[in-house]
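Just below sit the structures, each encoded as structure tokens.
What follows is calculated from the coordinates using simple rules that are stated; it is not laboratory data. Treat the numbers as computed from the prediction; the structure is a model and nothing was measured. Cβ atoms are built from the backbone, for glycine too; each structure is taken alone.
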Structure I
Amino acid sequence: MKESTRISMATTPNQKRRRAQRTQAFVETLTQRFPACFTRNRDDVRPLAIGIEKAIRSQLEKDDATEPVPGWLIRQALARYTRTPAYLAAVMAGGDRIDLDGNPVEPVTEAAIEHASARRAEQKARAAERRRQQAEAKAERERSEKLQRLADRFNQ
């Protein structure tokens, strides 16, 4: 593809926010359209079949009532859904992957379980680091406020 004909991705914060909102709305569409496959309930999440993107695209193309859905939106929605802690936990639990109708199609492989475990460990490490940074920032604010109160009292 030529550089001049490439579609640019969202670059400004406003574009990124709108893209994220559109992706979240499409995830909601998937949960309504394929309730046996996609769910909002953490306890009911199950691993998706490999290549489910093609099945989604095929089903959406069959439905004349829906407008065409860009490929990037399907990929983004699947990425958003499959990166959640609930989804990773479902993969780590093993069992079977499911198709759009909720039917088992293949077992989760050991490699997939290991990958999900590593992704979840990374998520937990990032969350712990964020909590540590927030605690440090809060402690620094409290120190600054205390010093300011002391300075105000001393300068009276």
Structure II
Amino acid sequence: MSSVNENIIQGDVKARIDRWVSHYPADQKQSAVMPALRIVQEVNGGHLTTELMDQVADYLDMTPIAVYEVATFYSMYEHEPVGKHKICLCTNISCMLRGSDEILEHLENKLGVGVGEVTDDGKFSIKKVECLGACGGAPMMMIGKEYYENLTEASVDEILDGLE
């Protein structure tokens, strides 16, 4: 993780952001703000800070407020520490009708944390999200880049037990 005074956009992080910047015309590098935020968040252990968003703004020649607007609008950006495995449970209508409330209660009981909290070991956090686009497999959750559909309490236990 970076410290407040350390510029995180250097070395591999800079190269990864520059790959995204190269997809856009030279005068529109701010178009790479979303992947830049994702990369910086990942390198920082899963969440953004004001200082890191300011670094992205500076690097992409944007005003800080323009970066804050993006980072606070989209739910994939975190502003508080999260667990190594961030569990994003869909609570939209299809998932709700098929049992996401019960899955959420089961997750909270199993992990001993509520929504927005991190387990004491730093391994898990729970986040309620709107539609993840897998309504046919409701209820569902996403952990990392993996989708898990047609959840039951038993399948949730099996999924969590399989994570390192």
**Asked** Of structures I, II, which gives 33, 17, 13 when semi-axes √(5λ) of the Cα gyration tensor in Å is computed from the coordinates?
**Response** II
**Asked** When FRET efficiency 1/(1 + (r/R0)^6) of positions 25 and 49 (r between Cβ atoms, R0 = 30 Å, to 0.05) is calculated, the result is 0.80; to which of the structures I, II does this value belong?
**Response** I
**Origin of the value -12000, where helix-only ellipticity at 222 nm (-39500 (n - 2.57) for each DSSP H run of 4 or more, over all residues; to 500) was derived from one of I, II** = II
